[in-house]
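Take a look at these structures.
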Structure P
Amino acid sequence: MSRLNSVNPETATSKAAELLDAVKSNMGMVPNLTKVMANQPAVLDTFLAIGGALSQGSFDAKTREAIALTVAGANNCDYCASAHSAISSSLKVEAAEITQRLSGHSEDAKLDALLVFASQIVEKRGQVTDGDIALFKAAGYDDAAVMEVTANVVANIFTNYINHVADTEIDFPIVRTGALSAVA
């Protein structure tokens, strides 16, 4: 059970109701994470704005989801691991690849370099080295990609931390990040 109230979309008022309706229109459901965020509509609005802005970047949905999985794994966020595993599966990503992405890797060499860099951003709290950036660029990425990976990592840390604080009840098929230590 969540440590914080989950705002019921049926009884939400004003801005919270408007934002939760937008979530339902976009996703076809209202995930528990967004119900928790709706306690402070400015937080939910920020989450939606960040996601909307990043969807306009150069990374496709599968790449953004790969980053989300890597960050969830690095931060041991079972809610995000569960949600992004389900979303990745709906995008036709194979189960074995999802598991690799949760560990910060991919079968695809270029995506692997991106996920390793994303892992470095999380692990080093943004204080990556010149060598980390050089390895990322050697895989064919540029300064714009450095910024886009960083922004996606930060957006996912935002949701990871909210889930840690709230202990959000998982409403997707459950994926436990603790099981990753045997895989990594």
Structure Q
Amino acid sequence: MRHVLIVVDMQNDFVQEAGALNSPGARRIVPFVRQQVKKALQAGREVVFTLDTHLENDAEFDKFPPHCLKGTWGQELILELKELITEETAHQVHMVNKNRYSAFYNTDLEQYLGLTEDAEHDPVDEVEIAGVCTNICCYFTAEELANRDVPVKVHKTGVASFDEKAHVFALEQMDSVLGVEVVD
């Protein structure tokens, strides 16, 4: 059974206090997300890290302040997760640079998960999602998985947003509309 953990946008600009779009909620989930990544890697499972990646003058900056500029500190995976990627575990890790809310848009994620006809990997059986922001990138990635009939699980304690009402609403929508298994 192929079970993949997708860790969405746990990057300095979203998590660290000096980050452009940081939130206390993002910092609160770091220990849980780190534990999930460590557990997955120790069990020999795959972990996908999505990295929000923008160029200067990206259209998204009309909606949000500039963030996660390619090649900057803000775009990097947080140290607490980066340090779990070792020589021994690197083959279990797949990085996805994305510049839209969904981790599928203009990336290799669909192929990596074995969801295309020309995929080199077996189809994924289940995906677990953790990261930020619940109501934006986590939600739209879960929506894409639901559209592909992939079972998805999200831990309430493993996702966060800068907007608590939107966080709660997104979890409710994941459960009631997308069929995502939302657990404590």
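Each value in this text was obtained by applying a stated rule to the coordinates, not by laboratory testing. Owing to the predicted nature of the structure, the values given are computational and were not obtained by experimental measurement. Cβ atoms are built from the backbone, for glycine too; each structure is taken alone.
Matching task: 40, 40, 31 is the computed value of Cα extents along the principal axes in Å. Pick the structure from P, Q. Source structure for this number: Q. Out of P, Q, which structure matches 20.6 when mean count of other Cβ atoms within 10 Å over residues 116-123 is calculated? Source structure for this number: P. Of the structures labelled P, Q, one was used to calculate relative contact order in percent (Cα under 8 Å, 6 or more apart), giving 25. Name it. Label of the originating structure: Q. Given 89 as the derived value for volume of the Cα convex hull per residue in Å³, for residues 68-171 alone, which of the supplied structures P, Q does it correspond to? Here the read-out was taken from P. If FRET efficiency 1/(1 + (r/R0)^6) of positions 44 and 92 (r between Cβ atoms, R0 = 30 Å, to 0.05) computes to 0.55, which of P, Q did it come from? It was calculated from structure P.
Matching task: 3.6 is the computed value of distance in nm of label points 7 Å out along Cα→Cβ at positions 52 and 76. Pick the structure from P, Q. Structure of origin is P. Here FRET efficiency 1/(1 + (r/R0)^6) of positions 4 and 132 (r between Cβ atoms, R0 = 30 Å, to 0.05) was derived from just one of the structures P, Q, and that gives 0.25; the source is P. Out of P, Q, choose the structure whose coordinates give mean count of other Cβ atoms within 10 Å over residues 12-19 equal to 15.6 when calculated. Traced to structure P.
Work out which structure the value -20000 belongs to, where helix-only ellipticity at 222 nm (-39500 (n - 2.57) for each DSSP H run of 4 or more, over all residues; to 500) was derived from one of P, Q. Working through the options, I get structure P.
Comparing FRET efficiency 1/(1 + (r/R0)^6) of positions 28 and 124 (r between Cβ atoms, R0 = 25 Å, to 0.05) across P, Q, which structure shows the greatest value? If we compare FRET efficiency 1/(1 + (r/R0)^6) of positions 28 and 124 (r between Cβ atoms, R0 = 25 Å, to 0.05) over P, Q, the biggest value is for Q.
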